[in-house]
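Down below are the structures I want you to see.
Just so it is clear, none of the values below were taken in a lab; they were calculated from the coordinates. Source: prediction; values computed, not measured. Cβ atoms are built from the backbone, for glycine too; each structure is taken alone.
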Structure I
Amino acid sequence: MANALYPLWKQELEKGTANTALTGTVKAALVDTGTYTYSAAHQFYSDLSGVTGTPSPAGGMTTKTYTAGVFNADPVTFTAVTGPSIEAIVIYIDTGAAGTSPLVAYLDTGITGLPVTPNGGDIVVSWDAGAYKIFSL
């Protein structure tokens, strides 16, 4: 699977539905693709499986930019990660409830350091330094 924006988030974004803005609490989840397979039908965090460690950062990505349709943020640090291998990252908007937290982007290509097998240490994810950063609309 190549990087993708979740179609149901894009649909709700176009309609201006609540909880679609990237100005809210945006988090990243480390995902084991041996357990989770991307699906265009997935809409909420509750649809995910294979999440390794705790989604980060706890308070959400704090420094975010939105320039000419390109979404970017500071690097994200996942602390003391253990568990199965990680091959993808899912970006989502945390509403406080898994069943209403929209999935935004599935990233498994062009992420430096992936795949990785956790060893109990920190995992730092630095986004693409190129033109597309985290993703581009």
Structure II
Amino acid sequence: MELSQGYKLIKAILYMGVIYPIDPSLKGWLKSLNRKGIEVKTKYIKTLSSGRKYEKGIDVLLAVDMVSYAYNNIYDKALLVSGDADFIPAIDKITELEKEIEVWSFKNSLSKQLEKEVGKTKVKYLDDILNKIKK
């Protein structure tokens, strides 16, 4: 896996919102990820009466898993693929537990607050490896 850069990858988890019923092509893609060893955790995307869609709970699920896996000593280094500053409290707890964190994000979606929190040396850009991971 390109993001793990030679480290022993313990677990890869994709967290995503899905619309019910799940489109058959999406269901097939998710199953193919699972066969490749990537665990998929989903939450349903809710639709408001106005037609606006939103997902609830994905960030919380990811943050809880990151902290609980750190607490249970499952990893030494976590790779967070997100640019969202909402993860700062989880990152702080992971750091308190003496685990490393590395953030992967697209340049245009990285929160400056998140970058400041983890430090520029611990931020990597998906833009720089996109041609290697596209399929």
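For this structure, a couple of remarks:
- Structure from which -9500 was derived, helix-only ellipticity at 222 nm (-39500 (n - 2.57) for each DSSP H run of 4 or more, over all residues; to 500), options I, II: II
- Value 18, calculated as relative contact order in percent (Cα under 8 Å, 6 or more apart), assigned to which of I, II: II
- When distance in nm of label points 7 Å out along Cα→Cβ at positions 74 and 98 is computed for each of I, II, the one that comes out at 2.1 is II.
- Calculated for structures I, II, mean projected area of the Cα convex hull in nm² is largest in II.
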